[in-house]
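For reference, the structures are reproduced in the following blocks.
Values in this text are rule-based calculations from the coordinates and carry no lab data. Note that the structure is a prediction, hence the values are computed from the model and not measured. Cβ atoms are built from the backbone, for glycine too; each structure is taken alone.
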Structure 1
Amino acid sequence: ERALWGAKNFFEAELLRTLNLTKVSAPLFLSSGTGLSDCSVIKPNVVRFEMADGSFAEIPRALSRWKRIALNSYGITPGNGGICVYMNGIRPTAGNCDETHSHFVDQWDWEVPLLPEERTLETLKAVVRKIYLTLTKTATYIQKEYGIFTPMPEDITFVHTSQLQQEYPDLTPEERETQACLKYGAVFVIGIGATLADGLPHGARNADLDDWSTQTELGPGLNGDILVLWRGQALELSSMSIRVDAKAMAHQLKERNLEKERMALPFTMQVLRNEVPLTIGGGIGISRVAMFLLQKRHIAEVQSSVWPPEMVAKMEAEGIEYL
């Protein structure tokens, strides 16, 4: 537990300093029907409950949309840092518990306002490098304080989903990510959500959140995931994006046939009317970072949650000390 909290505290302090973030309070639940809850349009399985006044609230899976609104409330403008919240969420989809997935989600959710001219691939890469540097600094700290060594490349490599699809056309997206991590050690995969040459996206992304369609010199997308090599496979530590502006949102909603569904939501209209700031933001998995840097075999070793009986039996048989 000392090493666990040491890793969390060091990483958080470095993250706040490196990105000039102010830590703010996060809501545990949001009003239903506002469009602020990050409930995927693909898997709308949410935890919802009725409040005393008869209205409904739901526990968000992330706070990506809420953060754009919050930046306005705090009066933070481009060039003056951003915000970070310690987000706890619930993802109750049945059957998704394994060594790296839990029903409980904890992450550092951050958001920084941008000027229109800063919505570029270079801006995205610069922030990714800062976050990766924070990760390597934390790894060095953990090795010094607790004697736990995590091999990591000095720099992170940027690859586009179209590049991975061309190199490994017969593999699944997850298998392509593992091949990239085996080759480079740490990668940032750009353009998740955009349709590839085989007619399929590398992965699912909401149309009103990440910008996966704006064209760059590498291909479509101003978003992606930070992945590292963990026990011979790719482990996602962070998902982040330059958020959609009005043009990108309109295009993506149309491409996904979601105009009717999302246009009725207040958040969607605020973006289309340019009433929320342009931003870059993301979520960094707290438990994922901890299990990677502390060389753990299972996420249950770094977070307290509820696990299926068969998983508990397997962990006990393998000598895994779960919390």
Structure 2
Amino acid sequence: MHIKDIIGLIGLRGSDPALAAWFAQHGLASPPATITANQGQKSARDKAHGMEYHFAFDIIHDRFYPPREAKRGSWASHLKSVTLYSHRPRNAPAVPAGFWSGYVGPEASLQDCLDGFDGQMQDFGDTAYFEKVLADDVQMKLWFDQRRQHVQELQINLVEDRQFIGHHDFDPDNEHNTFKQASTLLVRWLFERGHLKLTDALRAAGPGEDHEAILHFTKQRLHNHIWKSQVQDDPSLHAVLAHSQTTRPLILKDGTRLALYAPWMLLKAADCWDAHQALYSDDALPDWSERLTAFERSVTLDAAQQQAFLSALDDAYRCVKSAQGAA
């Protein structure tokens, strides 16, 4: 057994014969072939070697995206990461001699880690964090305890992007996506403000302003998602996008709280926020859920209201940019 053997397994489907053979060789139960949405991920422990194999289906990488449904309610799993080492003060499991040959291992000093990771370290006080790409789509992550001066944990992982808007947000058949314009207007804003990384040809063509046209553009040109790699390297932009998908406010250093959840911004641009809140709060109604869903599906912005939505995003972006520039 050598670390390279495990690197070669990363990304394989749980049902892959090579993975099944590896598990059998080391006395492990069969790897999980499928995972349900509620489970999210599954893990398999190799107690003899102190390792843990982590399987997932929702992996932010174009090789595995969107997730593939194996059967109704479950999804095809892939080996996403392996925890190779996690520090124990005593009785730590041992790996075969030579397992770490050529790689930074558990006995490494801080200087060894700096040398092995090309000097790239993130300092988080008591913990130093390192990461390095080992092979196509695979990276090593290491956490070093600076107070106790030992390696805390070692992992190998699939290299993943950061997702801001997922494929389900652009799915016309997604029954949970009641505010369908929210995501397409975000794409329109990204395009019109030059925040998307696009070729000149794509920039010249553009998605236009129509909801269906933007859906088509997003599917054909953006793979039905907005990820960090697809937008400009701008922390202010990333903050706005991240908070457009959560009800949690973006809190600036001066205490300013920005509510950027896209469905809420849509309701405010449509001037029906108060009506929605009144209905949302009246959950004693016998048909409350159906009425609320129907209300949300009925919200469609006209041209002027769409401009109000885009302008609100502009204002938020400028506010965040200004705050980060002053920090």
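Going by distance in nm of label points 7 Å out along Cα→Cβ at positions 57 and 265, which of structures 1, 2 comes out largest? Intermediate values should be presented prior to the final figure.
Values: 1: 1.9; 2: 3.1.
Looking at the calculated values, the largest one is 2.
Distance in nm of label points 7 Å out along Cα→Cβ at positions 113 and 177 was computed and gave 3.3; which structure, 1, 2, did it come from? Kindly include the intermediate steps, with their values, before the conclusion.
On the way: 1: 3.3; 2: 4.1.
Working through the options, I get structure 1.
For structures 1, 2, calculate Kirkwood radius over Cα pairs in Å, for residues 257-312 alone and state which one comes out highest.
Numbers: 1: 15.3; 2: 12.0.
Between 1, 2, the highest calculated value is found for 1.
So if we calculate Kirkwood radius over Cα pairs in Å, for residues 65-168 alone for every structure here (1, 2), which label has the highest result?
If we compare Kirkwood radius over Cα pairs in Å, for residues 65-168 alone over 1, 2, the biggest value is for 1.
A value of 21.6 was computed for mean projected area of the Cα convex hull in nm²; which of 1, 2 is the source structure? It would help to have the intermediate numbers written out before the result.
Working: 1: 17.2; 2: 21.6.
Working through the options, I get structure 2.
Just checking, which of 1, 2 has the largest value of relative contact order in percent (Cα under 8 Å, 6 or more apart)? Mind dumping the intermediate values first?
Values: 1: 19; 2: 12.
With respect to relative contact order in percent (Cα under 8 Å, 6 or more apart), the highest-scoring structure among 1, 2 is 1.
Between structures 1, 2, where is FRET efficiency 1/(1 + (r/R0)^6) of positions 153 and 281 (r between Cβ atoms, R0 = 41 Å, to 0.05) highest?
Values: 1: 0.95; 2: 0.35.
Answer by largest value of FRET efficiency 1/(1 + (r/R0)^6) of positions 153 and 281 (r between Cβ atoms, R0 = 41 Å, to 0.05): 1.
Given a computed value of 193 for volume of the Cα convex hull per residue in Å³, for residues 121-208 alone, which structure among 1, 2 does it belong to? Working shown, then result.
On the way: 1: 118; 2: 193.
Going through each structure in turn, the value belongs to 2.
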